[in-house]
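Asker: I've put the structures underneath this note.
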Structure I
Amino acid sequence: MTTKIERPLSPHLQTYKWTLTMAMSIVHRATGVALYVGTILLAWWLMAAAAGPSAYATFQDFISSFIGRLIVFGYTWALIHHLLSGIRHLVWDLGYGFGKKEREWLTWAALIGSISLTILLWIVAFAAGGPR
């Protein structure tokens, strides 16, 4: 005979009202996963550079295509967003920014900052003689 153990149920996402802070927390985790996947692209670049001109040309053809640039743009945003969101979490770990206004401000700052810095970085890269 088995006895059923009654345990309290943990609330699910459907229980809570969605907030920007909650959504950006989930995005922070997703960008962490994206960085792992994007690092495969970085490894491909390094292996192609070590393998010689033919392998590097293949990599360069992919990365200079529309889809390649879109992936690298997304990787850039994920990296910057994960950094800024990590700083937001560090501020919280230090015991600051838990008020409603502070929490919202930190979340918006990470979101707007990541988008702005990504665009700025790409503008600077292209202006400095990046892909033509």
Structure II
Amino acid sequence: MTTQSKRVTILSGAPWEEIVGYARAVRIGNVIEVAGTTAVDDAGQVVGVDEPGTQTRFILQKIEKALVAAGATLQNVVRTRMFVTDIARWEEVGRAHGEFFHTIKPVATMVEVKALIDPELMVEIEVTAIVES
């Protein structure tokens, strides 16, 4: 007998969710995936222009809110994926990431990308979290 897990969709209310057809996070069973998240506030403004560390902190706070809505915390994060537009500034992003994950130590990937959806955005992060059953 197979039991299907209930799908829980977490929306942030961003207008792009309906236009593009995505959710901030999805939980199925004990796995939570958080979509690529950028440093755009509720008013649609970019936070931390030309400050990748500030953008990273803001993004991780947004991700934390999505995780809490899905029944998890940062402690449940097992993987982070960081997309940066200037790899030469990796340390600013890395240090900010470390402020949140120093003791948790998820596996992490950081890659440079040509651009993000807005030229003022320097960082985009997505995470995977697993909640113990």
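Read-outs: derived from the displayed coordinates by stated rules, not from any lab. The shown structure was predicted, so the numbers you read here are calculated from the model rather than taken from an experiment. Cβ atoms are built from the backbone, for glycine too; each structure is taken alone.
Asker: Determine which structure produced the value 31 for relative contact order in percent (Cα under 8 Å, 6 or more apart), calculated from the coordinates; the candidates are I, II. Each step should come with its number before you reach the end.
Answerer: Working: I: 28; II: 31.
The read-out comes from structure II.
Asker: Tell me which of I, II gives 14.9, 54 when you compute Rg and Dmax of the Cα atoms in Å. Write down the numbers at each step before the final one.
Answerer: Working: I: 20.6, 74; II: 14.9, 54.
Corresponding structure: II.
Asker: Okay, moving on. Could you tell me which structure in I, II was used to calculate distance in nm of label points 7 Å out along Cα→Cβ at positions 23 and 63 as 1.9?
Answerer: Working: I: 3.3; II: 1.9.
Only one of I, II returns 1.9 for distance in nm of label points 7 Å out along Cα→Cβ at positions 23 and 63, namely II.
Asker: With distance in nm of label points 7 Å out along Cα→Cβ at positions 31 and 103 derived from the coordinates and found to be 2.9, which of I, II does the value describe?
Answerer: II
Asker: Given that helix-only ellipticity at 222 nm (-39500 (n - 2.57) for each DSSP H run of 4 or more, over all residues; to 500), derived from a single structure, equals -26500, which label among I, II identifies that structure? Before the final figure, lay out each step's value.
Answerer: Working: I: -26500; II: -7500.
Label of the originating structure: I.
Asker: Match the computed value 0.40 of FRET efficiency 1/(1 + (r/R0)^6) of positions 47 and 95 (r between Cβ atoms, R0 = 41 Å, to 0.05) to one of the structures I, II, and report its label. It would help to have the intermediate numbers written out before the result.
Answerer: Working: I: 0.40; II: 1.00.
Computing FRET efficiency 1/(1 + (r/R0)^6) of positions 47 and 95 (r between Cβ atoms, R0 = 41 Å, to 0.05) on every structure in I, II gives 0.40 only for I.
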